[in-house]
Structure P
Amino acid sequence: MTPIQTAPNLRLGVISALGVLVIWSGFIVFSRAGVQTTLTPGDITALRFMVAGALTLPFAWRWWPRHLGPVPIILIVLCGSGALYAMLIYIGLTQASAAYAGVFSNGALPLFTVVLVTVATRQLPNRLQILSLTVVTAGAVLVAVTGIDGSERNAARGIALFLAAAAIQSVYIFGVRRWRLTPRQALVVINIPNAVIFLPIWFFLMPSGLSETPLPTILFHAAFQGLGPGILAMVCFALAAQHLGPTHTAGFSAAVPATAALLAIPVLSEIPGPLEWAGIALVTLGLLMLVRAR
């Protein structure tokens, strides 16, 4: 393949990864704001898939990835940006601040992805990768210790949920390229099955604060969650994974801890302490080193 052919793909991958960065930062902060209203995590997840599912339903037959067997389909439904991932993040945000979600859900994502790539290819991480992951871990530990010992009483629960979300999301990042999943295929495989499965469970079995929530709040979260993380982020994610590879795609989450923490200051009035800022800086530095290492 000539440089003329590869350059557009590289630019598309970088632009897509930056799109993921912007949407993810807003996703963390506005989701934290959402769970502090009368909306429950289940309500926000339902609003997300009502919109995303309805918008992708007309294209389901045409875009469905018929080259994939049942196992990859199930893994994509479970491990993509579906209901399981969304609920882990939303419930985690009821327990810990937006800065913690940025550090642990996004900061741990490259770590899990590197582990998957290593297991699949049997190629051990190089020295710079190991150093990068060590720096990321040190920053995450600094943030965790600060929060658990400080005012974040339920930070440990939130951290555990964010790490679980990162672990399952790494399977999706790795699988997008391995299974040759296009952005359109990702949309229908994630949104439609998750809408079909989750919405009845939410309606019949889960508590809801929808009736007590002002209509503008409902409409905002339906539009943002359904169009942003529900559609645009998945398209950008699939494009970035195709053109940059799984590790580089995960590496662009490097800026999310810092940008989410900064955005949370005016939106949520959540101001990290000095040690938390130091931990966020270490995580960001380590993730940038990890991108360079690949």
Structure Q
Amino acid sequence: MITRRRFLRDSAALAGTAVLTALYAHDIEPRWVEYVKRPLPLSHLPAHLVGRTLIQLSDLHIGNRFDWRYLVNALRKVSAMKPDYVVYTGDFVSYTDIEQFGQLRTVMKDAPHGRFGTAAILGNHDYGHGWSQSEVAEEIINILAEQDIPVLRNAVQEFDGLHMCGIDDAWGTNFAPKQGLTAIQPEQPTIVLCHNPDVVDQPIWDGYQGWILSGHTHGGQVKPPFLPPPIIPVQNKRYTAGEFDLGDGRFLYINRALGHLWQIRFNVRPEVTIFKITHNR
């Protein structure tokens, strides 16, 4: 029999646990960045690229929904690592109004650069309200250019022997993936930057074999233990976070995001991914 005293004690313990969990999910985990180290095996790799580092940053979401100043510390830490390459896979802002342009300028003054190359793509939030404001995207591109960060819009660019293909966002106004994918030279070491992982299921890849680096999902931000995240903004719900073998020579990696839409995370820490380029075996 459950006594009144035991009921009150257990209720208090449950309430205390709930409060602590809420505090953790709001105040601790959203700022507790995980630096994930993993290999990036590439084909047709020249000797001088072997062992180089490539750091992926994604989904900064600079705006008014959380205190974005912690991002600066993470960016400074990445700069101190002196990476060989840095890629940004979209959603630089959570756009409300032109205030985000000033905020983005402030944060990107500390943006890390790769010794041999830096590249970026846009995400859906970089297209403003309804993902339809091309002028917002253009201003973000201008701000990134001020920091010598080129934005690849359905295009391929070479960085000291490493080729990067950047696909513009699938929900934005400039989605033309074949324009970039057809420019890939199969005999060159290439990675594809593509914000929304759902794009990997579209019949556009034309035999491409290699890595696709994405963001967009944030890993769901909240993930119950042993269960998938309940909310994730993709059609293919298996694309949560981490590595996926697509079974045709393509591999997908989804970064969990450095920022967040809202300041809540549980069991899905913000991520900076540190790749080491290796031979594809």
Structure R
Amino acid sequence: MKFGAIDIGSNGIRLLIARPLQLDDLKPEWKKIEFTRLPIRLGDDVFGTKEISKRKTDLLLKAIKAFALLIDIYNVDFYRACATSAMRDAKNADKIIKLIKKETGINIDVISGTIESKLIMNAFLHLLEPKETFLHIDVGGGSTELTLIQNNKPLVAKSFNIGTVRAKENKIKPEEFDKLHAWIKENISWITGIKGVGTGGNIHKYGELAGIRQGEFLHLKKLELLTNEIEKLNHNDRVYQLKLNPDRAEVIDIAGRIYLDILKRTSITEILTPYQGLKDGIIQDLWERYYTKQKD
């Protein structure tokens, strides 16, 4: 069986097609069949004008048409398309969703920050030590989601309009950071022995740059050191020395600063990098729905 996920983010859009390696397991290992990422960056439009431009709409439509063809070619059994912060903020999102549905047959679900966080966590929660306490941090292009996890269960969560593309466009309201800091102080800062879990393309890239393997921890000092070094490099050096995609090179240091701001307001000194994201969570959720239905 094959499952597909389309993740329409503020910075890039992604297609993941995978199949489970165990058909009798609720949390199977996954074999990646196809992965494509396109740097369309809807947030460039939305965080400035509150709308997705005709140019970006055309690019998005072409991308979804290509994804639809791949889903068909690979004979995918179940798939889901989810959109996050940029589409949540776009005034013309409904019009674009109707157009894409008409042209491709693919329906796009615009999900809340809370649902986004739950889907992401569903891809890695079972990998965490159940007796330990974690703060899940997902920094995207348009929003940052924080969730306190104890005994492998989310306790409290909050989404903030703080993201790398939004910051690049100078569209983060100062009071949004005040809300973030107040939430951390109330829910997280007093907890000792807490560890971090970071998801999203930027923290994954930090893990790669640090030589961290999947499931290992990136230390706060190393994250800060890498961020300082990246900030000293121009865009060309980031692309060719660090081998970053151009769109990633523009925002990775911004993401680093957001992570550091959060971590330094807690007792967290290391952050787990499971290399999971929304796309993985979507596929895991689709599998669990199928698995549960088959067992009934």
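Only the coordinates and a few stated rules stand behind these numbers; no lab work does. As the structure is a computational prediction, the values presented were derived from the model and not from experiment. Cβ atoms are built from the backbone, for glycine too; each structure is taken alone.
Where does the value 1.4 come from, among P, Q, R, when distance in nm of label points 7 Å out along Cα→Cβ at positions 159 and 215 is the thing being computed? Could the numbers behind the result be given before it?
Working: P: 4.4; Q: 1.4; R: 3.1.
The read-out comes from structure Q.
For helix-only ellipticity at 222 nm (-39500 (n - 2.57) for each DSSP H run of 4 or more, over all residues; to 500), the calculated result is -6500, so let me know which of P, Q, R that is. It was calculated from structure Q.
Hey, relative contact order in percent (Cα under 8 Å, 6 or more apart) derived from one of P, Q, R reads 20; which structure?
Details: P: 39; Q: 27; R: 20.
Matching structure: R.
One of P, Q, R was used to calculate Rg and Dmax of the Cα atoms in Å, for residues 135-174 alone, giving 11.3, 33; which? Walk me through the numbers on the way to the answer.
Details: P: 11.8, 36; Q: 11.3, 33; R: 12.0, 38.
For Rg and Dmax of the Cα atoms in Å, for residues 135-174 alone, the value 11.3, 33 is produced by structure Q.
Between structures P, Q, R, the greatest calculated value of percent of Cα pairs over 22 Å apart, for residues 167-262 alone is seen in P.
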